[in-house]
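Some structures are shown below for you to check.
The numbers here are math on the coordinates, done by the rules we state, and not lab data. None of the values given here were measured: they were computed from a predicted structure. Cβ atoms are built from the backbone, for glycine too; each structure is taken alone.
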Structure 1
């Protein structure tokens, strides 16, 4: 099954070295996978050059954070998980 998240806000205002990051967003899958799945993500807005890092997924959810080379507001991203639900 392919599961796609709602769009998450990504205001990149937290300084991390030479980059900026958003607050961590948590995604709960609508149904549990039978095994931990891999989650990927991407920007859905062109406010800043965003890249997304998804955390270690479990069978029930994942977390992710967006990064940018500038401090920006109004960015957003979406996540995708692919795996078996039952």
Structure 2
């Protein structure tokens, strides 16, 4: 996967009160993703763009589009990445 494809898959960070709580409690971040992307593509795109290790990806399709809840490996702290992405 190249960087342009990764940027097309990951559209942005999903910021809500619930998603900010997940950062500290479960080491998870939420992203708005392309509606045609699958879990494997999302995982690969996150690892490529942000240089982190992804443990799990949960996908939710809603009215606002497709959301991916991404759990990071313990050595990668979600609050450090969230700070870089201006979430918190």
Between structures 1, 2, where is distance in nm of label points 7 Å out along Cα→Cβ at positions 10 and 66 highest? 2
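Name the one structure among 1, 2 that helix-only ellipticity at 222 nm (-39500 (n - 2.57) for each DSSP H run of 4 or more, over all residues; to 500) of -11500 was derived from.
On the way: 1: 0; 2: -11500.
Matching structure: 2.
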Given a value of 14.9 for mean count of other Cβ atoms within 10 Å over residues 42-49, point me to the structure among 1, 2 it was derived from. 1
Between structures 1, 2, where is distance in nm of label points 7 Å out along Cα→Cβ at positions 2 and 26 highest? 2
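Quick check for you: by relative contact order in percent (Cα under 8 Å, 6 or more apart), which of 1, 2 is greatest?
For this comparison of relative contact order in percent (Cα under 8 Å, 6 or more apart), the top structure is 1.
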